1. Which of the displayed structures (I, II, III) returns the greatest value of distance in nm of label points 7 Å out along Cα→Cβ at positions 36 and 84 on calculation?
2. Quick check for you: by relative contact order in percent (Cα under 8 Å, 6 or more apart), which of I, II, III is greatest?
Structure I
Amino acid sequence: MSVLGGLLLFPGAGTGSDHPSLVAIERAVSGDQGPGVPVVRADFPYRREGRRAPDRPPKLIASVRDEAANMVAERGIDPAALALGGRSMGGRMCSMAVAEGLPAAALVLVAYPLHPPGRPDKLRVEHLPAIDVPCLFVSGTLDPFGAPDELTSHTAAIAGPVAHVWVEGARHELKGADDEVAGIVAAWLKSL
């Protein structure tokens, strides 16, 4: 039986919490194929305020902390039993919050943006060695934000156990793979 108490998900920079992949993950994780735990899909403040441009990381990370505290308080979940994650920037901000000390059971990182497209010199990996919880990375094999070999190489710096699952032929959007990704996330969380 999993000690997981819940899952908090955040969207990528250009989308909201109603993104189809997050909805699919919520259904899978809270339903029959997952661990059957509560799932909250949260928006960052800039989205709630109707702005398109994301805030700077410190404000986004503060939002992750606030949403995690709210979910823990409202649902009576042990902070260390809450899994965090999301798509692209949302997952990255969760990983940075955990690296800064936010308790978590695990990280679910869908289409993790290792670097901007075409800019492998602009890596977003400084915080990875400070992560010591189990991490699931689900990415497309053709993701311009990080190829499989790049992602595998750089995530080796994470102190906790790391799992990679690749969606063959998919790009960053993982278009058409929402149910596949949701099933992968649900099965992995159930195995914790």
Structure II
Amino acid sequence: MLPPDLRARSLLLPLASERLDLEPLRVGHAEALYAGLREPSLYQYETEQPPADLEALRTRFAQLAEGSGDEAEVWLNWVAVRRDDGTAVGYVQATVAPQRAEATVGYLVLRAYQQRGFGREAVAAMCDHLAASGVRTLHAWIDVRNAASVALAEALRFQRVSTGRSNDAIGAVRGFDHHYVRSSCEGRPEV
């Protein structure tokens, strides 16, 4: 269990990495991310679809920023912004289960900023923050076909513990996911 003073909103702080500022998600980020999130190829391994329009994205961000409303499941979302020019390159997210001191993590890097190490850098910063806050175990479920995300997880010392049918369907097909786990005591790799 996380200490009471580290639960919920107190976990959602501004974070920083070498090149990025991770800003707690707010509705105003919709404008910065909308065009990039419209790229259909980003959703190849996701159940989510591109936002229908800017207002739909604002509504979604308002829901995420509001949080789950359930102390048993805390939603944390950050937008990754390049420090040198203020450009939003994607986001990272964690769903924390405070009673178990566990979190499920995820990320998305806009197509124009992929293959530059931004995903790895942002996920590492988030994982370090969660570990320092008392989260003992991190989980990630990754579509078996998503080689880039598999490589990112393994570079950040997540260990594959199983592979099985996905709980989510992409289109009409349920695929397979790798389940990765990282203990917060495993330390941080070089980024």
Structure III
Amino acid sequence: MRRLGHRRADGHHRGASVGLSPDDLDAAWFRDARLLHVPGYSFFTEPLASAARAAIRAVREAKGMLAVDLSSAAGLRAYGPARMAYVLARIQPEVVFATEGEAATLGVALESLAQVPVVKLGPAGCRVFGRTIPAPDVRAIDPTGAGDAFAAAFCAAWLGGATPVEAADRGVQAASQSVTLAGARPS
């Protein structure tokens, strides 16, 4: 699994670098990738958007899959919900992750844009194919990185053969554990 992006100090993704361009990518990075996870922010500015599209092409050429996390309702509003829906329709991700706010902002049914639509519900868990997977009760200390932990565990489980509902349960468990520790990188 490969991922474009990192978290800024304010908690929002801005990709590996807003200056990342297709020329900065090495095709060998994607040769054996079974899945590329791309934050929605990767499409918001150039040259990062061109780099994201080049990485997606490379993964698709290697018969890999694509997961997109919409990342931010505010970012979607600024970019344009219809524009983002068009991008998603063109790149055809297998998985789309969105919070309820992001999904509402997008204004298009996630089911029409991805094989596996996943709505993240924060401390309530998630919803996949209309089924709610509840999160366990935990003493939350720091939510930083919970969404990333969720997506990583979901994608790893799905690549390992789990059904989307099983993968969602693993994602919820990982996110729930991550919030019990301070910082985005639990040990």
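Here, each number is a calculation from the coordinates, and none is a lab measurement. Every value quoted in this text rests on a predicted model; they were computed, and no experiment measured them. Cβ atoms are built from the backbone, for glycine too; each structure is taken alone.
1. Going through I, II, III one by one, distance in nm of label points 7 Å out along Cα→Cβ at positions 36 and 84 is largest in I.
2. Result for relative contact order in percent (Cα under 8 Å, 6 or more apart) over I, II, III: largest is I.
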